[in-house]
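Q: Listed below are the structures to be examined.
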Structure P
Amino acid sequence: MQQEAAVTNAAVTLIENPIRLALVDDHRMLLGALTEWIRGAADDINMVAAVTTWPELLTHPEFPVDVVLLDLDLKDNIPVSLKISTLKTAGVKTVLMSTYSEPALVREALAAGALGYLVKTEEASTIVEAIHAAHVGESYISAELDLALHAGSAGSSPRLSAQERRVMALYGAGEPVKAVAHQLGISEETAKSYLKRIREKYRLAGFDVGTKVALRKRAIHDGILLQSD
């Protein structure tokens, strides 16, 4: 009961202190659609600005925000590295969106300091996961993009974020999802999303971790969990 109360309190805290998000995309129709998708998919994200240009973002009364979902293809001749640097200076986390998924572009964006990279065809739940990850300072790319980035290393284990490794270690050690969420200070739904993403990454890398036993064995094999845990 105490664990359930703690998890509930953590979820309430997230809603009481929502992530302040700004969205920048020069396609007004997509801008409107993304706004509605995100509002419908997460109670702990507050869309405070939705603009079509970079200058509009910087002069918006709600700026600086917590996280910016930024279109990579604004066609304003301002280098994306300069935009990301400007946002970092203001204490804002950046997740980039693009219609392109070429590995070179993804690597360049992450090297410039973006914490996430999304293709515009991603589901709303994936976009929300990326926003959550960026808010706590963790990088995020979809499982498909991660596979493309590591296409030359077939048969190797996928790259997991620090939080994904923590979730995998706790769950693999036998903790139920509620306990994992409690120990990491996240909601139960967020913990489930991490597990789903971990399993998808391993599936795309050619490893089946669909069961808890299989996930535990893989965690031990990859050094995420000690044999004695």
Structure Q
Amino acid sequence: MVAGRLLPSVTDTGVAFEDCFPYSPDDADDSSLDLGWLDRRARVTGFTRLGAGPGAIKEHLRIYGAVIACLVVYQDFFSYRSGVYRHLSGAATGGHCVVLVGYDDAQQCWIAKNSWGTGWGEQGFFRIGYGECDIESYPGPGGVEVYGITGVTLRALLPEMTVLALWAGEDDTHVWVYGAVRGWLSLDGDDLTSEHPLLPELATSQTLERPVRLFEDDGRITSLHPS
């Protein structure tokens, strides 16, 4: 259970969407993995070790979003139902990784998502006091096991969206599209701006506010599908 050992694989290969590999609260092999998952996956393009202490974690949550953290699991954690968890009783049973999604300075706690299903805790989430169970300082082989994701790309047919902006570089060889769902994405290929086959449809979507569906492949638009 070391998050740092898993992140390189998530960077190189990616992770299947949940509809391709449904969640199970029990240990599972890949027998239920949809064979087409490589066309429905997310890939991390950058991550950083945040180090111990709440300051860097809070800053990452504000700027980028969720943080991977690990904690020591004690016996009373299994029976958590609600409120701010603070270890009171029971022996340590091992380590566990969770996702920090927010914080509450008024209650001096992190807001976290667990992986034990919605029947546990607060609909699958929990709150844990700052510094509890080594959640900000869990040790790993290379240092503290707290990581922030700084970039993610998808390989997927994106939800319906309207094109809000188009931008071309000064040399007229790179085109960027700003969609309402994913923000800036580049057009695939080396065609000049005026010759790119997808550009007329993208311009029409922007002008007429007509929704389209884009296929993203690691930050690049490779095809367009009218809604």
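Q: State the single structure among P, Q that was used to calculate mean count of other Cβ atoms within 10 Å over residues 54-61, giving 17.1.
A: Value 17.1 for mean count of other Cβ atoms within 10 Å over residues 54-61 corresponds to Q out of P, Q.
Q: If you don't mind, another one. One of P, Q was used to compute Cα Rg over 2.2 N^0.38 Å, and the answer was 1.05. Which one was it?
A: Answer for the origin of the read-out: P.
Q: While we're on this one: Which one of P, Q has distance in nm of label points 7 Å out along Cα→Cβ at positions 142 and 158, as calculated from the coordinates, equal to 1.3?
A: Of the options listed, only P reproduces it.
Q: Identify the structure, out of P, Q, from whose coordinates helix-only ellipticity at 222 nm (-39500 (n - 2.57) for each DSSP H run of 4 or more, over all residues; to 500) was calculated to give -15500.
A: P
Q: Given structures P, Q, which gives the highest value for FRET efficiency 1/(1 + (r/R0)^6) of positions 30 and 166 (r between Cβ atoms, R0 = 41 Å, to 0.05)?
A: For this comparison of FRET efficiency 1/(1 + (r/R0)^6) of positions 30 and 166 (r between Cβ atoms, R0 = 41 Å, to 0.05), the top structure is P.
Q: Taking log10 I(q)/I(0) by the Debye sum over Cα atoms at q = 0.11, 0.17 Å⁻¹, for residues 102-205 alone from the coordinates of each of P, Q, which one would give -0.64, -0.86?
A: This figure was derived from Q.
No value in this document is a laboratory result; all are computed from the given coordinates. All values derive from a computational prediction rather than experimental measurement. Cβ atoms are built from the backbone, for glycine too; each structure is taken alone.
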